[in-house]
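> Presented below are the structures under discussion, each in the form of structure tokens.
We did not get these values from a lab; they are worked out from the coordinates using the rules stated. Only a predicted model underlies this, so the values are computations on that prediction, with no experimental measurement involved. Cβ atoms are built from the backbone, for glycine too; each structure is taken alone.
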Structure P
Amino acid sequence: MSQTTFHGTTIVAVRHLGQVAIGGDGQVTLGSTVVKSTANKLRRLLDGRVIVGFAGATADAFTLFERLEAKLRDHNGHLTRAAVELAKDWRTDRLLRRLEALILAADSKKTLLVSGTGDVIEPDGHAIAIGSGGNYALSAARALLRHAPTLTAESVVRESLAIAGEICLYTNDKVSVELLDSEV
């Protein structure tokens, strides 16, 4: 018996020219059928000071967003500490361990990838991406940052998602982008 699974989402974060931008496409598919094309996979937390994007199961992502926001409040808005505490809980809690999602989170200072395997990763460069088209978007973002350095962070995110959407079947052109001023 084959199992039908949800696919879809490309999330990319870029830190460039005093801004951080996180964007995602809006496609959700069930098997080979698009069931929604305008999903918003981005949220603002902590009174708008943190932007998060998710790839994976929506209900799982909302659970993780709520947990991350609680951790941010517990740790006075310190993103790295909150992400580490979330990753610990996610890895050790019986119920959370079953959640299937990845999160990108950014504040004015840091961009982090958080996973259920206990990973909290800050990218080496100025871009990171997750999801079905994540590798395509990341490659495009790195090339744009290298060869079109005057583009804004938002423009790099939008163009990266457009390129990913041309390649990945599970990524579309209905894009959402959130911005923050960046100290890095």
Structure Q
Amino acid sequence: MAERTSPTLVILRGNSGSGKSTVARRVQRSLPRGEVAVIGQDVVRRDMLWELDEPGPQTPGLLRAMARHCLDLGRHTILEGILDAERYGETLRGLCAEHEARGGWRLVVYLDVGLPETLRRHASKPLAAEVGEDEVASWYRERDLLGTPGELVLGEEHSEDALVERLLAELPSR
């Protein structure tokens, strides 16, 4: 791998329960404090803006602005969430193109976990007490890829440790 001097943009997407948030946090905590920013779609949408995930919300623009700010600070930036292609695709593809135009490296990863495994994982989360299987199944999108060049699709056969190691390989310590 060639030496990179600019921060890496990682867009980490997948269905609920695919491991996005856990993997992103583990990657962040594997590198020195202040080197990696993690921006979670759910935190921005649900907690900051208190929006529903439906067409026309303010979330995509704020996610883009936050990611751009963190990259401009020189931090590797992981933008993680379901980030479905229909609502977020244009924003995410634009962010990738903008980062590449500035000489930055980007990695788009889709964690491809099937519905049965998604439901199994969901059942073990605290959110399962509030959100039932039918609702989780209604959110599920099979192979909801962005279609960006080099998009990496990693299936449920990859362990959490393997996913973390794969992303860490893309985030060289500076």
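> Give the label, chosen from P, Q, of the structure having the highest value of distance in nm of label points 7 Å out along Cα→Cβ at positions 118 and 158. Please list the in-between numbers first.
Working: P: 4.2; Q: 1.8.
Top value of distance in nm of label points 7 Å out along Cα→Cβ at positions 118 and 158 goes to structure P.
> Match the computed value 15.6, 52 of Rg and Dmax of the Cα atoms in Å to one of the structures P, Q, and report its label. Working shown, then result.
Details: P: 15.6, 52; Q: 15.5, 47.
Clearly, the read-out refers to P.
> Something else: Assuming 1.9 is distance in nm of label points 7 Å out along Cα→Cβ at positions 30 and 150 as calculated from a single structure, say which of P, Q it is.
Going through each structure in turn, the value belongs to Q.
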